[in-house]
Every structure is written in C-alpha cells, then in structure tokens.
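Before anything else, here is the set of structures, which you'll find just below.
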Structure I
Amino acid sequence: MVKTLKSPRNIICRELRSSDLPRLYRMYTYLSEETKKYLHPFPEKIFSVASLNTWVPLALSSIKPLRKILRKLLPFSVYISICCLCSNEIVGFAFIRLRNGHYGSLGIVIRDEFQGMGIGSKLMDYLITLARREGLRKIRLTVLADNYRAIKFYEKFGFKKTRFIREGDIYRGKKYDCVEMRLDL
C-alpha cells in the first residue's frame with residue numbers, strides 16, 4: 001500500500017528540459033503497476049527500439065528553438081511537455097504529442113504517493129495554456145474505461161467523451177475497453 005503524503009509546499013511546475021530525462025525515467029520506475037497500466041505505451045526501457053519513438057523526440061522537443069523547427073518538418077514527432085518537481089525529483093509529468101499542426105494526444109501521470117494533492121490540476125492548467133500558446137485547436141486522449149477517476153478529472157477540464165472503443169487497448173497481453181475524449185481549444 002502506498003502511503004499518501006500531505007501536500008508539499010515546494011512543488012515547482014515547469015516545461016521539461018532535456019536534462020530532466022534521467023529524473024523522468026527514475027520517476028517512471030517508482031510508479032505502481034496500476035499507474036503504469038494507465039500511462040502506457042510509454043516505454044519502460046530508456047535504451048530500446050520503442051524509446052526511439054518516445055525518449056528521443058521528447059528530448060529534442062524540450063529545446064524550444066529545435067521544437068519550432070520540428071513542428072514545421074515533423075510535427076508528429078513533437079512533444080509539448082511539462083513536469084512538476086519536489087525536492088529536485090519529478091513527481092508529475094504531462095505531455096501533448098502532436099499529431100499534426102493543429103491537434104495532439106495528451107498523457108499525464110503523477111507518482112503514486114503524490115496523487116490527490118492537486119498536482120494533476122496544476123499540470124493540466126499549465127499544459128492547456130501551452131497548447132493554446134502553441135496554436136493547437138484540439139487535444140485528444142484515450143483513457144481506460146475503468147479509470148473513472150481520470151475520466152472525471154478530464155471532464156473537469158472540459159474534455160468530452162467522443163467514443164467508446166471495445167478492447168481498444170492492450171497492456172501486458174490483456175485487452176481493455178477505452179474511452180476517447182476531446183477538448184476543443
């Protein structure tokens with residue numbers, strides 16, 4: 001059982017930097033299996049073929065001038081990403097991976113012992129602000145249908161359910177029903 005801490009006062013939210021990637025990977029290793037199930041398909045290994053599609057674009061996108069160039073050349077490989085830190089450790093992470101110049105797919109995760117402290121709301125507010133600043137028109141996400149807490153959280157920020165996908169996700173060989181949601185900016 002994960003012990004929940006009181007809300008720390010020294011939480012800092014900011015855009016992800018390439019130097020944060022080792023801390024981000026370390027945060028991922030601290031997640032429970034249930035939390036990992038909700039975040040996948042984020043690659044569990046930093047040095048793998050799958051990481052080339054996630055970790056490398058994430059690192060390149062964290063350099064703002066390079067992100068602007070990549071948006072024009074390869075928009076589907078660009079991330080808008082932010083993190084929350086406590087005592088110099090990443091405890092929350094959120095991103096939008098661009099699918100084209102106008103919309104992207106959202107992911108968000110909070111370390112288990114920091115959940116329920118408002119960190120997710122801070123990340124979501126900041127990420128939506130950045131998405132608007134970057135000129136996005138829509139944010140989409142897919143959430144497991146049994147993740148009621150997340151669905152309610154997304155609805156709080158204006159996301160609407162757009163469709164139900166039966167067995168639309170697979171994690172560790174098991175199929176899960178999903179809900180697709182969208183926010184028009």
Structure II
Amino acid sequence: MKLIIASNNQGKIREFKQILQPLGYEVMSQSEAGIKLEVEETGRTFEENAALKAKAIFDIAGIPVIADDSGLEVDFLDGEPGVYSARYAPKGQRKKKILEKLKGVPFENRTARFVCCICFMDAQLSKKVRGTCDGVIGFEERGEGGFGYDSIFMVGEKSFAEITDDEKNEISHRGIALRKLAEVLK
C-alpha cells in the first residue's frame with residue numbers, strides 16, 4: 001500500500017519510514033509526492049490537528065495519508081507545551097525554555113510524556129490512534145541523536161537522544177501509535 005506522510009519534519013518522516021516500510025508499506029513524504037503545503041494546526045487537541053493535516057493532504061493527493069500531531073506534555077507546567085510544542089518558542093530555544101521553567105524543580109516533579117496522535121485517511125476510512133511514552137525532563141541536554149525535545153526527555157537513565165533509533169521506535173509515542181495503526185490497517 002502506498003502512503004503519504006503529511007509532514008515536512010524530516011525526523012518524523014525518518015521514523016515513519018523505519019517503522020512502516022518493514023511492514024510492507026511504500027511510504028513517501030508529502031514533498032516526495034509533490035505536495036508543497038503547510039497545514040495550519042488550529043485544533044485544540046493532537047487528534048484534531050492530525051485530522052486537519054490528513055484531510056488537507058488527502059483532498060489534494062487522493063491516496064491514503066497518515067498525519068500525526070505530537071508533542072511534549074510536562075506535568076509541572078500544566079501540560080505545556082502540549083499541542084504548541086513546535087511553536088512553544090523560537091526554533092533552537094524550545095528545550096532551553098522548558099529547562100529554564102523547571103529550574104529548581106526536583107527530579108520527582110519533572111514527570112512528562114510524549115504524545116502522538118496519528119490519523120489515517122483514505123476514501124473509505126478515517127481512523128485515529130494515540131500513543132504515549134512517559135518519562136522525566138532531565139536537568140540538561142544529553143545525547144546527539146533524535147530531534148525536537150529528545151535530548152531533555154529521559155526514559156530510565158538515558159535521554160531519547162542517547163538511545164538508538166531501534167530502541168526509540170520500540171518505546172516511543174510514535175512507535176506505539178504506528179504499531180496500533182498497523183493493526184488497524186491489517
């Protein structure tokens with residue numbers, strides 16, 4: 001099955017391909033499909049934003065689309081940045097902003113989770129799945145891998161930026177949501 005990923009985020013596209021291609025899906029990004037569109041995320045939830053993106057790209061392409069909206073929720077910050085994760089601060093300042101807001105907050109109060117909602121859409125079906133991964137916000141950036149908030153999000157002794165792609169895909173919010181989606185698509 002051919003699928004378009006409704007995203008221009010290279011990190012997300014890489015993760016989608018790593019998880020879906022071994023399952024037999026031919027996966028292409030929206031730019032590989034020739035679609036130059038940045039869908040405005042006006043929803044109030046991850047689910048609403050994923051559905052907005054999936055519908056916009058499906059309406060153009062007419063072939064199955066998967067779109068996600070994902071982000072980081074920090075409990076001490078009342079769920080911030082949440083659906084605003086990509087717009088929480090200027091690029092390059094997002095992790096710094098969270099670390100600054102958590103300055104002096106003890107480890108046990110730094111709980112957080114990554115959330116991913118994926119929407120699949122084709123002519124017959126629109127289906128949403130959700131995956132979460134619980135962790136803790138570290139005290140500093142650690143690791144060279146990953147993208148986004150990975151270097152401050154700790155699972156056990158390591159940040160998401162310190163583990164391999166395979167390890168991350170096994171436990172991440174996106175990996176969990178994609179496996180749920182694969183079950184639906186069977």
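Taking mean count of other Cβ atoms within 10 Å over residues 103-110 from the coordinates of each of I, II, which one would give 21.0?
Values: I: 21.0; II: 10.5.
It was calculated from structure I.
Here distance in nm of label points 7 Å out along Cα→Cβ at positions 119 and 151 has been calculated and equals 3.2, so which of I, II was it run on?
Values: I: 2.6; II: 3.2.
Derived from II, not from the others.
Using the calculated result 15.7, 46 for Rg and Dmax of the Cα atoms in Å, pick out the matching structure from I, II. It would help to have the intermediate numbers written out before the result.
Values: I: 15.7, 46; II: 16.3, 51.
This figure was derived from I.
Read-outs: derived from the displayed coordinates by stated rules, not from any lab. What you see is a predicted model; the values in this text were computed from it and never measured. Cβ atoms are built from the backbone, for glycine too; each structure is taken alone.
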